[in-house]
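Asker: Input: structures, listed below.
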Structure P
Amino acid sequence: MAEIKTVGVLGAGLMGSGIAQVAAQAGFTVKVREVSDSLCQRGRGGIEKMLGKAVDKGKLTAEQRDATLERLQFTTEVRDLGDSDIVIEAVIEDLDVKNGMWKELDGVCPRHTIFASNTSSLTIAAMAAATTRPDRMAGLHFFNPVPLMKLVEVVKTVTTSDETFERTFEFARKLGKEPIAAKDNSGFVVNLLLVPYLIDAITALERGVASVEDIDKGMQLGTGYPMGPFTLLDFVGLDTTYKIAEIMFDEYRERRYAPPPLLKRMVLAGMFGRKSGKGFYDYSVDPPRVNKLGL
């Protein structure tokens, strides 16, 4: 069983940069690929900011921060990931885009390289079929923000070998995460249960069951959740939730995964949540206030 030493990461966005950071902090050599130098710089800058905050809070020494940054390399060339022992993909939730990457990597990576996708809703089998190494394909679904969230879903599809799954599971542990095993169904464990909950909250709001504030407060204080469903929706991103729900509805054809009309209208209006400044809450003011949605 080959030891994982070098980690390739496809994508330097929020998830990709977080994955790269925790892998570098765990002592791995990490190579991150983005489509442009500016995106590479943005990804590295985000990691430097996160590490700086950790140093300020005393969770990391300056020496550990510097050593982590030295283990990070950024590139715009896919072929530079060719010597990776594992490649983790964290690009847009579009199967064609992902499979285009996998096909290219399939031709430059050695046979022992594990391919792992951070997809939250697409099936791993749909990506494994695009490669000549379906036995070396698994899922590694991290949660945002990656440096802080302990959970990783390790996904085994019908073609994943036991060795690949075991190596991937152990790799997640070496990152300091708590891995759980999941079957290759759309949504895996967490989103399979979480997405219907978020959709139900929006539907309850549409039906006038209660206000945004009271639904959020009810779920926080009544169930002990750290945040209510609308605060969580704004944090995850309404556009991201909408895309995941569409993919899951297409997979299962069950109404509980169907995006509600209000969610669609808000996404069309550019109300994505925190990332756009407006969602169920307006983040242009402090503290954020509930948006008037015409309900």
Structure Q
Amino acid sequence: MNIRIKELSKIYPDGHKALNNLNLDIEPGMFGLLGPNGAGKTTLMRIMTLLQSASAGTIYFDDYDIAKDRRAIRSVLGYLPQDFRFFEKLKTWEFLDYGAGLAGIKGVRKRKEVVDEMLRKVGLYDVRDRWANRLSGGMKRRLGIAQAIIGHPKVIIVDEPTTGLDPEERIRFRNILSEVSDQDVIIILSTHIVGDISSTCKKLALLNKGQLKFEGSPDDMIDLAQGKVWEIFVTDVEFKEMKEKYPVISTIPSDGGWDIQVVAENLEGMGGKQIPPNIEHAYVYFMDYLLQDRMEMYADKETAGDLFK
């Protein structure tokens, strides 16, 4: 399965252009979708899951056109929305059994086998008889991904899956997705938590104001921030000044002041030492610097090459 997004645009009745001539190819594996609030991520996912229609352009799932082959596309899709809801009066296994039926799994005995296997896979078998709405937050997200993957879809779309989860649940959730992605499946992970992208995705796309601004690997993005991340000790007064001038990524109280990490072209005589960037540093550098005036920074457009769209 491959996905081709071709000249996709979405304009809402109030005139807001949520997507603007978007072109993007997605291959099997984990694919990260990054961007600030209002970037167009949710609109894109709602179009891909047939919950909205595009104003222009289309999306192809292999040879299926989203504008013409909606039933065929539904049969290959699994979806976990950010606002995932349960039926009030269903137990955990009953909810998943209902999802299995919707996914086309026939027969009571067959569904029971599939449901029990999936509950074990996501670590919920021991609470299979608990009311679904009484599960913890992490358990609810695991049940959500279970219903998204129970029919073995070829495309799985998940929206902000780890928001509000503790670190242990975030790791567990990412591991479940990674295991599924080894099966020639496309998993599109939309999130503002950039650490989730670097931990799981080989490729990512960054949207901003409805347009594709970056496409590549997490390492490609990190390379853009080499030499742009600094660690420095500052006093309370200096800290206030630094926050006004630079994006501050990390702050640790220290004797007489703060140990901080900032993203900057240079620190204008403030000292400090350069440190290797991670994906969070790279995202901040990209959003705060490269998108502001990228043509000035890269007069030789061929140097930036395929990284900029």
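Read-outs throughout are calculated quantities, based only on the coordinates presented, and are distinct from any laboratory measurement. The model shown is predicted, which means the values in this text are computed figures rather than measured ones. Cβ atoms are built from the backbone, for glycine too; each structure is taken alone.
Asker: Can you spot which of P, Q the value 20 was calculated from, given it is relative contact order in percent (Cα under 8 Å, 6 or more apart)?
Answerer: Q
Asker: To which of P, Q does the computed value 15.8 (mean projected area of the Cα convex hull in nm²) belong?
Answerer: Working through the options, I get structure P.
Asker: helix-only ellipticity at 222 nm (-39500 (n - 2.57) for each DSSP H run of 4 or more, over all residues; to 500) was computed and gave -13500; which structure, P, Q, did it come from?
Answerer: P
Asker: Taking FRET efficiency 1/(1 + (r/R0)^6) of positions 148 and 268 (r between Cβ atoms, R0 = 25 Å, to 0.05) as the quantity of interest, name the structure among P, Q where it is greatest.
Answerer: P
Asker: From P, Q, which structure was distance in nm of label points 7 Å out along Cα→Cβ at positions 4 and 212 = 1.2 calculated on?
Answerer: Label of the source structure: Q.
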